[in-house]
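Rule-based calculations on the coordinates, nothing more; no lab input. Given the structure is predicted, the values throughout are model-derived calculations rather than measurements. Cβ atoms are built from the backbone, for glycine too; each structure is taken alone.
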Structure 1
Amino acid sequence: MIRFLIPFVAVVLFLLEPEFALFSPIQWGEEILYLVPRFVILYLIFISIYYSRKRACLYGLFFGLLYDVFYIDIIGLYSFLYPLVCFVAGSSIRFIHQHLSVTTILSIFLVGLMEIVLYYFFSFINLTTIPLASFLSNRLLPTIIANLLFLSMLGWAFKYLINARVLQHTRDAS
């Protein structure tokens with residue numbers, strides 16, 4: 001049962017992202033802040049760290065392609081970035097402790113890095129004209145804070161679910 005729960009959670013998170021994106025932009029005084037939910041990639045990073053880098057990369061390819069098809073007009077951008085982020089996260093476990101707080105910090109760092117890569121890509125093809133300083137203060141920082149709050153609330157649940165799958169996989173192999 002847990003075997004199907006991990007991809008099911010990813011599908012639910014994929015479907016919830018645009019619903020949470022409806023809360024953006026937010027007017028904060030004189031500034032307009034943009035919050036970009038990155039629930040799926042955060043979940044995939046947890047899968048990559050606590051379960052299987054290979055499986056996370058495959059899920060990343062699948063959900064990246066879905067993201068490309070449904071939400072943007074450039075096929076291949078997220079299909080490349082999601083597995084790459086999962087690969088980097090899974091490769092970094094040799095150098096970091098798998099504690100939840102360390103994993104959360106790494107996840108937020110990787111999402112921030114992915115947002116910066118996306119910004120530079122969209123700037124390169126002239127799809128955005130936002131200055132870098134405005135991007136950093138009005139989009140990147142609010143996105144990082146919003147996704148940090150999301151992980152603070154559900155990171156422990158992700159870890160519990162993935163650890164339950166690892167235990168089930170170990171029992172089935174015995």
Structure 2
Amino acid sequence: MITTEHAGASPHTSSLAPALLVRRAVAAFERIPHSLIALLGRFSIAAVFWKSGQTKIEGFALDVVSGQFGLGMPRLTDSTLFLFENEYALPVIPPELAAPLAAFAEHLFPALILLGLATRFSALALLGMTAVIQVFVYPDAYPTHGVWAAVLLWLVARGPGAVSLDHWIARRAGGGR
């Protein structure tokens with residue numbers, strides 16, 4: 001039988017190897033650039049809200065991933081107002097106002113986030129929308145809304161990263177980041 005003593009290694013060396021591997025792996029993970037995480041987060045969360053907004057309108061369709069394009073005048077679908085009157089039933093805001101506001105917000109803020117323009121404020125707006133959806137519309141969907149909130153909070157706290165108009169504007173204005 002070969003033991004660590006016979007193999008030329010001390011008992012302490014063999015127990016350090018896994019710890020060293022873990023430290024090296026963690027160090028490698030920490031080198032993942034913020035800009036890469038932010039870009040993936042921006043694209044992903046923008047897609048979630050954009051696609052939801054697209055279900056609320058007709059006359060204008062834009063999905064670069066599927067290749068669907070229809071550049072007409074957007075208008076609410078008949079089912080959108082029905083959903084806001086019956087299924088969503090938000091308190092305080094009448095459905096005739098909530099439906100077009102939601103459709104507009106689900107197009108404007110994702111577009112801004114995707115461009116990396118006013119990213120922190122747009123993410124904050126969608127975080128507010130997520131909170132309203134969670135509290136008043138689909139309270140049982142907290143796992144999904146928690147993921148959305150995590151991505152949006154990351155963008156609010158850390159910003160859009162270097163691949164963004166916000167970064168470009170800040171550099172041009174002498175603000176560095």
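Couple of notes before you dig in:
- Per Rg/Rh (Cα atoms, Kirkwood Rh), for residues 48-135 alone, the highest-valued of structures 1, 2: 1
- For P(r) over Cα pairs in 5 Å bins from 0, in percent computed as 1, 8, 16, 21, 21, 15, 9, 5, 2, 1, 0, 0, 0, the structure of 1, 2 it came from: 1
- Which entry (1, 2) yields the derived value -20500 for helix-only ellipticity at 222 nm (-39500 (n - 2.57) for each DSSP H run of 4 or more, over all residues; to 500): 2
- Origin of the derived value 4.0 (distance in nm of label points 7 Å out along Cα→Cβ at positions 32 and 160; candidates 1, 2): 1
- Taking relative contact order in percent (Cα under 8 Å, 6 or more apart) as the criterion, the top-ranked structure out of 1, 2 is 1, with the highest value.
- Answer label among 1, 2 for the case where distance in nm of label points 7 Å out along Cα→Cβ at positions 64 and 80, calculated from the coordinates, equals 2.2: 2
- Given 1.5 for distance in nm of label points 7 Å out along Cα→Cβ at positions 24 and 144, calculated: source structure among 1, 2: 1
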